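In the part that follows, the structures are each spelled out as structure tokens.
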Structure 1
Amino acid sequence: MNYILILGATSDMAYATAREFAQRGWGLLLAARNEKQLAVLKNDLQTRYNVPVHTLVFEAADFGSHADFYSRLPHQPEVTALFFGYLGEQEKAQADWEEAKRIIDANYTGAVSILNLVANDYEQKKKGCIIGVSSVAGERGRKSNYLYGSAKAGLTAYLSGLRNRLTAAGVHVVTVKPGFVATRMTEHLKLPKPLTASPEQVGKAIFKAYIKKTNVLWVLPVWQLIMQNIRMIPEAVFKKMNL
């Protein structure tokens, strides 16, 4: 049986992705820091799909625990999907280093720490797939969320580098750019419906991208066009915009 390791498994997008793999007979390794939520997910997914589901405590910012975490997995995953992240508060982070650090660690440093281990393992085995959820916010820095955006920009570049490195070993890396998604993390925001995906859309798109070995997945293709246009705005103009 094939297994997928889902890091940040309690997020809405992660749950939707877990369902896509589980309904096709994949075993699940669900990792997150909230044990109670993991237990609820395990019961739900096992009941729905009758597949083995293992839950594991994982803390993205506890870098020193990552090697032991990965070495103790009950099954070796053929796919590792990374969903964890933290939107944070831009204004608070500008004045509070702890908030800024939390944003950086949750969205970039923690991802690099665990994915370095996964990448080395897959490269040695010459097989596997890494799926990393980044963000369109990383396409260009905006004053409203440039700390979050800069961390996601780093993650996007990191995943691109992994893909370049691991292709020769037969390991594929998918970078996911969902755009707006209607989740618990964004429920306080007023999101435009035509530009907002559901977690279910994300999950289906991710499984399809895994099968097709897509390099960069824009869940809603309109976002690729939007961000291309935003990147083309001259810096002299862009810096004066209220974004």
Structure 2
Amino acid sequence: MSKGKKTVWITGASAGIGMETSLLLAENGYRLILSARRKKPLEELSEKIHRRTGTPAWIVPLDVSDRIAVDKAVGTLPAEWAQVDILINNAGLAAGLDHLQEGDINDWERMIDTNIKGLLYMTRSLLPGMVERGHGHVVNLGSIAGKEVYERGNVYCATKHAVDALSRAMRIDLLSHGIRVTNIAPGLVETEFSLVRFKGDARKAKDPYRGMTPLNGRDVAETILFAITRPPHVCINDLVITPTAQANSYYVQRHE
């Protein structure tokens, strides 16, 4: 199958990294299945892609943390969309920034359900087809928070450590089937991420990016495109990408 005919399923496609990845892959000829919880932004994105590139897109309003809904969405794909070559597990979030003893358990459950269970549900539903065909690629959006932990990051960091571990485990389990697995671990990216973490407080959402130039969604999208366009014998297993002003979770060069 030529690159231009490959079908990519992108979760969390309605904003941020997911939206930018959708636009970039459409520009490069991929057929897209776009899913997110919000239907209207998906429809707007699909129309934008069609206007810009003429690339077909199939939209699937979906909460990846709902296992039954995931199975139904995969099981009811039209025949012409049923062969998914690449899965990009982008859906994820941080909720709250509290010390563990003060944490909101509802926030914890939301992160665990989306960042870990949602990734597992999507991957489990689509992998059998990839295994049967003997090719495929799973791209998991992890985080620098999956490489280290920081104060008040506790449960979010734990979920992204799980993504890191699952990516390595998938790579081993799928080795004999010719399926590639890539973990992308970004540092500071200015999207809706902080707005969600701080529950709509726009002032607080700007604080992580104060005095420095963060990554944007397109930067990460270009990294994903690089990983999925390597020759068949090359697999990018794990890739950390940060702004030039960020060395890790602790060291960020800021200018007032």
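So the values come out like this:
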{"item": "For 2.8 (distance in nm of label points 7 Å out along Cα→Cβ at positions 115 and 131, calculated) the corresponding structure among 1, 2", "result": "2"}
{"item": "Structure responsible for 22.1, with mean count of other Cβ atoms within 10 Å over residues 147-154 calculated and labels 1, 2 on offer", "result": "1"}
{"item": "Parent structure of the calculated result -14000, given that helix-only ellipticity at 222 nm (-39500 (n - 2.57) for each DSSP H run of 4 or more, over all residues; to 500) is the read-out and 1, 2 the choices", "result": "1"}
{"item": "Structures 1, 2, by distance in nm of label points 7 Å out along Cα→Cβ at positions 51 and 91: label with the highest value", "result": "1"}
{"item": "Which entry (1, 2) yields the derived value 1.8 for distance in nm of label points 7 Å out along Cα→Cβ at positions 35 and 227", "result": "2"}
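Just so you know, all these numbers are worked out from the coordinates, no wet-lab data involved. Everything numeric here is computed off the predicted structure, so don't read it as measured data. Cβ atoms are built from the backbone, for glycine too; each structure is taken alone.
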